[in-house]
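Pasting the structures in now, so scroll down.
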Structure P
Amino acid sequence: MSKTAVITGANRGIGLSFCRLYKARGYRVYAACRTPSQALNSLDIEVIDNVDVSKQQGVERLASALNGVAIDLLINNAGILRNEVLGSIDPDSIRQQFETNALAPLMVTEALRNQLAPNAKVALITSRMGSVTDNTSGGRYGYRMSKAALNIAGVSLAHDLKSQGVSVAILHPGLVGTEMIGGHGDITPDEAAERLSQRIDGLTLSNSGTFWHSNGDVLPW
């Protein structure tokens, strides 16, 4: 019987690449997004649209669509990036990033918790910009704060899901050439998904809760 992967933010970028990769590996892939892209629809996988994970109704729609599905891999990939500059901080922008980048992955994981199969894995796609130690340039207040919040949520999930046999990876993809950052990056979304999948493959209960770069380096908090 094939394994099942659920991927949020699946219509483009790394999420879309994850869908391609895990379909090629023989997984039954459920792709969640607000609006599907032509590229996503062409993959012939299960697409769950109208899912805004930052809204409770979006999380409920996802959970309803997955009712009865045993999940082997949950990839919380959906995220947004804004830019706040000191002197012109927009609190609404920061709130939106918290809701999408930090709160949504937690709420999705909680909503699907009872459907996580034995030895299931949860991947949180975060950023090294959420590292306090690694912050040497400042700025990006909402993004940095929301990713730091996601990181600590990931550590708590690793502890709380351990008794269920579920492990959690906290993953920085690298500087990826996605639309979110204007297409400029060191690696492509496909390369990022492949590297991240290697970290997921190596995830166990003993290293659950680790903050990894996609290249395998352990990142500082």
Structure Q
Amino acid sequence: MDKLVGIFFEEESLRPILLSLKVGALVIIMHGLLGTLLGYLLSKKRFALKAPLDALVTLPLIFPPMATGFLLLLLLGRNGLVGKYLSEIGIDIIFSFWGVFLAAFVSGLPLVVKPIQSAIENFGKTLIEAAYTLGKSELSTFFWVILPNIKKIILAGVMLSFGRSLGEVGITLMLGGNILGKTETISLAIYNTVFEGNFEKAMALSFFLALLSLGIFYSMKKLSDFKF
């Protein structure tokens, strides 16, 4: 056990852990903001771009991660449809921190958006109509009536997306490139160490992920009992 702890605190082990936590923290913020916004938009019955937007959000749930990463690579690579214009202004997403972040963001987005969308669609119409009767606008009703009542669902979705970001591999390989010391996440580090035959390091990193996963599970269980 002491040996595993020692391996865990080695610089080569801490780098992918810190990268994954940094990406995960940013994912939490962006999913909390954009995930809630997208869930709200998709819950609206009359929204011109609802069908294609819903398809794009849901795609990572049913499309293989490698294929999703490949499509994003074609889109955002230096010669891609969007990437070539970004490169001209000095923005390179592929094989950088932002490629790793984008992979985590895309893979976990449906876990936030779909529950929020469902919660808003099934929200009590009586409360909404009462807010409108009192002169509240649609936006004001969302922020002061709907949002406070679905905050637990938002937090649960964000927790799941954080866990998903820690375990993302396929899309990250395509967008991040698995560059040691730069875009190697904790999940990729486990893959690399197993491939190298360094099972002790893989076990130490896996144990850390297991503790984080149990922490997320415990937090979600407590969330259902917590009143705020």
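What follows draws every value from the coordinates through simple rules; no lab data is involved. Keep in mind that what you see is a predicted model, and the values were worked out from it rather than measured. Cβ atoms are built from the backbone, for glycine too; each structure is taken alone.
Listing for the model above:
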{"read-out": "Parent structure of the calculated result -10500, given that helix-only ellipticity at 222 nm (-39500 (n - 2.57) for each DSSP H run of 4 or more, over all residues; to 500) is the read-out and P, Q the choices", "value": "P"}
{"read-out": "Comparison of P, Q - label where distance in nm of label points 7 Å out along Cα→Cβ at positions 164 and 196 is highest", "value": "Q"}
{"read-out": "Entry that produces 3.1 once distance in nm of label points 7 Å out along Cα→Cβ at positions 28 and 188 is calculated, selected from P, Q", "value": "P"}
{"read-out": "Parent structure of the calculated result 17.2, given that Kirkwood radius over Cα pairs in Å is the read-out and P, Q the choices", "value": "P"}
{"read-out": "When distance in nm of label points 7 Å out along Cα→Cβ at positions 148 and 172 is computed for each of P, Q, the largest belongs to", "value": "Q"}
{"read-out": "At a computed 2.5 (distance in nm of label points 7 Å out along Cα→Cβ at positions 60 and 124), which of P, Q", "value": "P"}
{"read-out": "With relative contact order in percent (Cα under 8 Å, 6 or more apart) derived as 32, matching label from P, Q", "value": "Q"}
